[in-house]
Structure P
Amino acid sequence: MTATKPSYSILLIDDDQFLLDMYSLKFTNRGHKITTAREGADALDKIKGGFTPDIILLDMIMPKMNGLEFLEAFRNEKLCPKALVIMLTNQSQTSDIESAEKFDTKGYIIKATTIPSEVVNEVERIAKVHNI
């Protein structure tokens, strides 16, 4: 008898529509439910409207509200306290990673050096480590 893999509700926030579509397909094919937002304010509206993701995948650089601004608002308003936040970005400088860690992120994945299937594997690994 094989164990069933957990299925996660994931909010993916990125301003690149191609990446939203591609990662949505990859995660959906692994049995996860994906909701997307093209910028931080839209993501906050979805959460305030009642959407409660298990995992938030977040880009750092976006117009209007960047990833760190989203995280600050998200944490200050105490939205979805059980949701794991994982950065999925091309910002790879130590200062970027440290800035994200201040907001209790649970992972940091560099898009440019990680193929999509590895992103899915890493998100599932982080979720398992944090027992969600």
Structure Q
Amino acid sequence: MTTERYLLDTCAIIYLAHDMPVSKGLLDVLDFMPSRVDTVLVSPFSAWELGMLVAKGRIVLGRPPAEWFRIACVRFDISTVPLSAEVLVSASFLPEPLHGDPADRILIATARSYDLTIVTRDRAILTYGAAGHVKVLAC
């Protein structure tokens, strides 16, 4: 039996860490996983995206983004997924149509490379999933 594995996108980890409402689907994933290590993952690229959001003044975390990211991973018992050169290059060759946001492309390429379901609120990623290009779960 294969256990489904999930990749939290940046908004999903922000919502969880700030105790904001998330979908029943995500709550079920978190509640029914005996151990989330290696089954619920986050990309180190999300740490970069957090840094960019803070630098642009779009969010306030209350601590440096790298520290916030590390603490969130520990708090929710999630691991980071490897970010390889192969994943980064494959983000350039995803099936179209897909918007050009590099962060979203990298998260999608990561999910496709590691057979993960992306947990997201991003409508473009959810639409891309509905087209059959990546597995998705609405956050």
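Each reported figure results from applying straightforward, stated rules to the coordinates on display, with no laboratory input. Note that the coordinates shown come from a computational prediction; the quantities given were computed from them, not determined experimentally. Cβ atoms are built from the backbone, for glycine too; each structure is taken alone.
Quick look at the values:
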{"item": "Distance in nm of label points 7 Å out along Cα→Cβ at positions 9 and 121 - highest-scoring structure of P, Q", "result": "P"}
{"item": "Structure (P, Q) behind the derived value 22 of relative contact order in percent (Cα under 8 Å, 6 or more apart)", "result": "P"}
